[in-house]
Structure P
Amino acid sequence: MALPASPKPLRADAERTVRAILEAAERVLSENPAAPMERIAEAAGVARTTVHRRFASREALITALATWATQQFHEAVEAARPDTAPPAVALYQATANVLRVKVSWGFAMGAFPTDAPEVARVHAEVTARCAQLFTRLREDGLLRPDTDPDWARRVYYALIHEAAAEAPDTDADVDALATRVVDTLLHGLGTRPAP
């Protein structure tokens with residue numbers, strides 16, 4: 001998982017420090033969104049000056065955190081191979097992968113800054129990949145022929161959001177939630193009329 005791009009590449013030790021700060025920021029800000037930079041530095045095991053040297057402001061830290069989480073979100077979708085795997089397999093794998101990111105990086109996933117170009121670019125790319133997957137699901141008969149893929153994708157996002165709110169503890173819990181999301185999307189909640 002790559003760290004947010006910076007003007008010049010970081011040395012390995014500096015990259016580890018930035019990662020420790022971002023991971024600490026996620027933990028601390030998930031518990032208290034108003035926590036000061038000093039608390040994040042303490043949780044990361046670094047000096048406050050180190051955090052300020054890497055991130056000029058609290059907003060810069062949150063933007064970096066959101067950018068990093070967005071990149072992980074992108075990687076989660078790409079790992080499901082939405083354009084080459086069988087559509088049902090890709091849907092399930094993307095669901096499980098994205099749930100893991102949303103649970104692990106809940107604060108960051110909710111902190112998408114609207115003015116961060118990299119976040120917007122990656123988010124648009126993920127949306128396009130999901131749109132392709134939903135078109136494939138419809139073409140393969142997993143969604144009704146009259147299904148609007150955009151509407152289905154938006155319903156899917158809402159299902160994932162609700163599933164992530166359950167904060168599953170284990171991979172088995174995430175897998176069970178992914179199965180529930182996919183089953184709800186593809187089969188709904190109502191009973192089928194008798195033939």
Structure Q
Amino acid sequence: MASQRPDGVAPVKQLPGGPGAGQLFRGFLWLGLTGFGGVLPQAQRMIVEKRRWLTTEEFVDLLAVCQFLPGGNVLNLAASLGARSRGFAGALAALAGLLAAPSIFVVALGACYQEFEGSAEVRGAVLGLAAAGTGLLVATAFKIARALPRRWAPLCVAAACCAAVAVLGCPLIVVLPVLTAVSLLLNRRVPR
């Protein structure tokens with residue numbers, strides 16, 4: 001059990017049954033090696049379905065917090081899950097695992113792309129990867145939506161966000177706080 005620190009800040013609660021630092025590193029290293037175009041779908045599959053580190057509901061709750069924080073959602077998710085399981089060492093292990101292989105790969109791929117960027121085949125391959133990544137993201141969104149309680153409220157807020165940003169051209173920095181307030185109000189008023 002976590003104790004109060006001398007500076008009065010409560011430390012992150014560590015879960016004794018959660019994954020160890022080595023497991024976190026290996027799991028997120030594999031995720032970094034196998035994912036492309038955003039690894040949220042693979043992260044959900046690894047964390048919830050394969051390794052059972054979190055339930056679907058816990059994953060959705062943690063992801064909701066991570067999406068609101070600045071930075072990449074999956075980076076925030078890795079750090080949060082690592083900290084939840086093994087404190088600072090767990091967060092560091094998860095982040096190191098997630099970033100190690102992709103960092104090397106991106107540098108190498110960038111050098112190759114610079115060499116062949118004018119090729120029609122390379123442009124076609126990049127468009128194909130973008131389409132596959134989009135499909136994975138949509139599939140994960142549907143999986144997550146099934147786990148949401150009172151599905152209509154979160155889906156309406158998500159649709160309003162898409163419409164405001166994509167159709168009306170409103171800046172995300174304005175839309176996010178407004179829809180966060182709306183979401184909180186809906187969450188309080190909608191019966192469970």
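Nothing in this text is a laboratory measurement; each read-out follows from the coordinates by a stated rule. Model, not experiment: these values are computed from the prediction. Cβ atoms are built from the backbone, for glycine too; each structure is taken alone.
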Exercise for the section: Looking at mean count of other Cβ atoms within 10 Å over residues 79-86, point out which structure of P, Q has the largest value. Expected result: Q
Fill in the blank from the handout: With Rg and Dmax of the Cα atoms in Å, for residues 103-142 alone computed for every candidate in P, Q, 12.8, 38 is reproduced by structure Q
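Computing relative contact order in percent (Cα under 8 Å, 6 or more apart) gives 20 for which of P, Q? Write out the running numbers ahead of the final one.
On the way: P: 20; Q: 23.
Derived from the structure labelled P.
One of P, Q was used to compute Rg and Dmax of the Cα atoms in Å, and the result was 19.1, 61. Which label is that? Don't jump to the answer; show the numbers that get you there.
Values: P: 18.9, 70; Q: 19.1, 61.
Only structure Q yields this read-out.
Computing distance in nm of label points 7 Å out along Cα→Cβ at positions 31 and 47 for each of P, Q, which one ends up highest?
Details: P: 2.4; Q: 0.5.
Largest one: structure P.
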Handout entry: Value 13.3, 39, calculated as Rg and Dmax of the Cα atoms in Å, for residues 71-166 alone, assigned to which of P, Q
Key = P
